[in-house]
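Novice: Listed next: structures, encoded as structure tokens.
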Structure I
Amino acid sequence: MDNANFNIELTYLTIEDYLELKEVMIESYQQISSSYWQEHHIKKLLKIFPEGQVVMKVNGHVAGCALSIMVKQSLVEEPHTYKDITLNYTFDTHNKYGDLLYGIDVFIKPEYRGLRLGRRMYDFRKELCENKNLKGIVFGGRMPNYHKYANELTPKEYIAKVKSKEIEDPVINFQLSNDFYPVRILKGYLEGDTSSQEFALLLKWDNIYYEKKSTKTQSNKRVVRLGLVQWQMRPYKDIEEIIEQVEFFVDALSSYKSDFALFPEFFNAPLMAKYNHLSEPDAIRKLAEYTEDLSEELSRLSLSYNINIITGSMPKVIDGELYNIGYLCKRDGSMELYEKIHITPDEDRVWGLKGGKSIKTFDTDAGKIGILICYDVEFPELGRILAEEGMEILFVPYLTDTQNGYSRVRHCSQSRAIENECFVAITGSVGNLPKVQNMDIQYSQSMVFTPCDFPFPVNGVKSEATPNTEMILISDVDLDLLRELHNYGSVRNLKDRRKDLYKLEKIESK
């Protein structure tokens with residue numbers, strides 16, 4: 001067959017196509033029966049659901065067809081037959097408020113079956129499903145080679161061998177390779193289908209873009225703008241001066257319509273300068289006295305400038321113990337606390353910090369996020385726990401003095417993006433604080449990392465700041481790309497885990 005002379009077109013079915021369609025049906029259905037859709041059937045489908053009926057034309061002539069209706073999910077949850085799902089071929093089961101697309105028929109004229117026209121029609125169905133915000137596509141798939149094995153294999157055993165490539169079944173193999181998955185065996189599905197022994201396999205494709213209808217006036221954003229503050233350490237005489245500098249950055253990021261503002265770990269450390277005469281543990285406890293006022297002011301800025309603020313981290317005394325904590329200040333006025341879980345040897349030895357106990361994700365109006373403070377990102381278990389809870393963006397505020405310390409945070413953060421199929425945003429401080437003990441020098445390069453696959457940058461770096469320079473980094477990330485990656489990526493790190501061999505468990509603190 002000379003494919004070079006073909007003109008292939010996918011178009012909506014019209015009643016004027018019927019005579020040609022009838023001939024294609026008769027030729028396509030030879031192995032099942034001599035029946036075919038009558039003209040009144042096609043007229044009914046075109047009346048109730050015209051956008052669900054398409055034909056493939058080759059050089060202007062009908063070469064294949066796909067017919068479908070919309071149904072409620074409850075209709076297909078129980079075992080059913082072809083007559084049941086079409087209500088004895090009347091299609092009165094079609095529901096314009098349905099949440100699933102049910103495939104009634106797909107057929108290709110035998111002489112055109114090497115052109116992959118069926119895949120084009122299934123791609124159309126998937127696009128239709130997405131445009132109408134349906135949960136997915138379902139249909140009863142024939143098992144045309146089952147009659148050869150019916151005496152020795154049950155339908156379940158047959159399907160298992162087809163999936164393991166021990167048996168070739170052209171229909172089932174095609175559907176499995178087209179991202180459909182088996183739901184259940186349907187008995188007595190299509191009357192007269194002797195090749196399948198009247199069995200069918202209920203197959204389903206999930207629309208990863210489906211969104212449950214909501215009564216909220218504002219839906220969550222899917223393209224999210226991140227604002228990272230690469231903070232300059234400099235002397236500040238009081239908390240008002242720090243707040244003034246914070247507001248400058250928040251104002252700037254808000255002007256660029258950022259959804260998040262991320263500050264570094266211990267960005268308020270310059271306030272310790274006035275306590276340099278005290279021991280290091282006493283000095284940081286004095287710094288902790290500013291945390292409540294500073295966090296309240298950040299929450300006010302979040303509400304005032306309509307931006308979610310991640311406050312980096314600050315010391316806080318809880319029940320007499322000193323912790324490294326931060327706040328997610330949401331633009332609706334609410335606040336949520338997060339904690340540094342792993343304390344570095346230096347934080348323990350010099351300041352007497354204790355590790356936190358809470359590992360959790362946060363729901364925001366711009367996706368589900370996780371926050372890990374500096375050293376925490378070097379422990380892959382934490383990122384995986386957050387990913388299992390649905391995290392889409394991981395924020396990492398950090399404080400590193402040398403380039404090798406920064407490199408640990410940077411490379412571990414990029415690893416978290418790849419292995420957890422999420423975006424990761426990191427930021428730290430630059431400059432020096434000669435009058436603050438244990439905070440002499442800083443090194444930072446703020447960055448936004450992505451997974452490494454075709455929709456993303458080839459090196460997994462979405463954007464990066466100039467090293468060791470005070471600035472803001474603004475970057476847009478598309479959360480829908482993560483949905484595609486989870487389901488159709490070149491590799492699927494989350495889906496392909498061997499949970500039969502290993503698992504990760506979060507122990508709830510008492």
Structure II
Amino acid sequence: MDQQVASTRLAQEQSKHLQKSLGRFDILLLVVAAVISVEVLGQVSGFGGETFTWTLILAVTFMVPYGLIFAETGGAFTEEGGVYVWTKMAFGRVTAAITSLFTWVTQPVWVGGAMAFVAVETWSEYVGHVEAGSAGDYIFKLLFIWITVTSAIVSLKHGKWLPSLGAILKVLFLTFFIVVTLVYGLQHGFNGLDLGFFSPTLAGFLGVTPLLLFSFLGFESGNSAAGEMKNPAKDVPISIARSSMIAAASYLLPILAILLVVPLDEITGIGGLFGAVATVYSVFGPAAEAMLAVSAVVFCFILVSQGAAWMIISDRMQAMAAADGSFFGGFFGRFHPKLGTPIRVNTLSGVVATLFMLAAMQLSGTSSALFGVVLSIAISTFLLSYLLAIPAAVKLRSKYPLADRPFKVPVSDATFRVLGCICFAWILIGSWVAIFPGTLDMLFGLEYNFEETWGVSQFTFEAFALGTLGSILALGIVGYIRGRKVREAVSPGATVEDAGILLP
């Protein structure tokens with residue numbers, strides 16, 4: 001077998017520690033917990049009525065082809081490691097190492113640099129005051145980070161219940177919010193929205209695209225734990241289809257609800273959703289304050305479960321990359337023999353999240369501004385990984401035509417490539433805007449005030465963004481060099497089945 005695809009001895013050894021504990025419903029809940037990002041609802045709604053329009057456009061022109069591509073790929077190639085394995089099979093280990101690193105590092109950056117900030121802000125506003133920059137602030141964020149890490153360390157059989165409960169509460173929370181919004185609207189009236197309010201603009205397109213792409217990506221992420229699924233070939237395509245439909249409704253309906261009740265100039269990224277919640281909860285009269293506190297606690301739990309889901313998923317992918325010789329030798333590529341979890345990568349994720357939290361707290365600016373900056377950086381690392389993952393998924397169809405595909409998109413290979421090109425074009429635009437915001441606006445003659453938009457100077461933003469990307473690349477280069485000895489120890493008698501390919 002090709003040396004670039006064959007599994008290493010270490011990867012084969014570690015695969016023996018995996019415990020098959022994920023059924024179809026478990027996979028669905030894990031993906032819903034990870035992918036549906038309730039914390040960005042306020043951020044995207046800040047672009048006004050056209051947010052709803054662009055969300056609908058991307059749901060049709062991006063999420064549908066993207067979902068089809070990865071439903072086919074995820075059902076056909078079912079080895080632990082997901083995107084890392086697919087990219088390795090398509091383009092070799094170097095490309096796979098880069099893809100895996102950018103996918104994985106997004107999660108601790110996001111958990112430590114953004115989600116922890118949203119959680120403490122929500123808690124401080126509606127449950128109990130936490131002074132910004134105080135010891136309590138630091139303790140709250142550290143607890144948030146390390147609870148997500150701990151849930152990823154325990155065995156998947158037990159650890160899956162935190163994201164599963166979070167996924168259920170997430171859907172119930174959004175459904176309850178929408179129902180209460182309807183009651184509020186019937187009592188007090190809705191914002192005066194007309195068709196012109198929903199008209200899409202170029203400025204809105206450039207502003208909202210990275211946010212929406214970030215929200216729609218990740219439905220194939222469950223494949224990182226494919227070796228722990230009971231029947232991934234059949235369950236993955238169905239789970240991707242169901243979770244994508246749930247996600248579309250979970251974004252479109254709450255966004256519309258926020259726009260209906262909250263004035264546009266009052267929507268902020270870090271508090272936009274709860275600003276709407278606070279408004280509509282007035283229907284509960286004297287009980288409104290208590291209801292807000294309960295909802296805030298539920299919301300914080302949802303955020304913890306979301307971070308836990310991503311830690312569970314992405315850490316497994318990076319651990320398999322390490323076991324395959326693509327990330328610092330074999331140190332991070334070991335799964336606990338009893339728990340079946342990659343404890344060393346889990347711990348590394350916690351350290352990276354903590355460091356990024358500390359770095360983000362040193363930036364000057366408001367909480368909302370910091371949230372927006374870190375969100376953009378997390379978006380950039382995540383989107384960049386898909387500039388490699390999408391071409392890899394497309395290439396696998398033609399490179400391994402005999403692989404058994406329980407679900408196959410009913411189109412020709414040429415049309416399949418067109419679907420890939422559409423998704424790639426969206427990701428390319430989103431990546432550029434996330435890393436260099438305002439440049440395309442100015443290119444097209446649109447007015448763009450950087451400090452007013454981001455709350456920080458352009459120099460501060462770019463230094464933080466490019467510095468983060470440069471550090472990640474440096475980490476990846478060193479990690480790949482250090483993995484040489486592991487790569488050279490290819491498992492004897494490796495076959496195509498070892499790469500997750502089932503031939504008829």
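Novice: Out of I, II, which structure matches 11 when relative contact order in percent (Cα under 8 Å, 6 or more apart) is calculated?
Specialist: I
Novice: Separate question: When mean count of other Cβ atoms within 10 Å over residues 318-325 is calculated, the result is 15.5; to which of the structures I, II does this value belong?
Specialist: Matching structure: I.
Novice: While we're here: When helix-only ellipticity at 222 nm (-39500 (n - 2.57) for each DSSP H run of 4 or more, over all residues; to 500) is calculated, the result is -22000; to which of the structures I, II does this value belong?
Specialist: II
Novice: Work out the source of 36, 24, 23 here, i.e. which of I, II gives that when semi-axes √(5λ) of the Cα gyration tensor in Å is computed.
Specialist: Attributed to the structure labelled II.
Novice: For distance in nm of label points 7 Å out along Cα→Cβ at positions 38 and 398, find whichever of I, II sits highest and give me its label.
Specialist: For this comparison of distance in nm of label points 7 Å out along Cα→Cβ at positions 38 and 398, the top structure is I.
Where a number appears in this text, it was derived from the coordinates with a stated rule and is not lab data. Quick caveat: nothing in here was measured; it's all calculated off a predicted structure. Cβ atoms are built from the backbone, for glycine too; each structure is taken alone.
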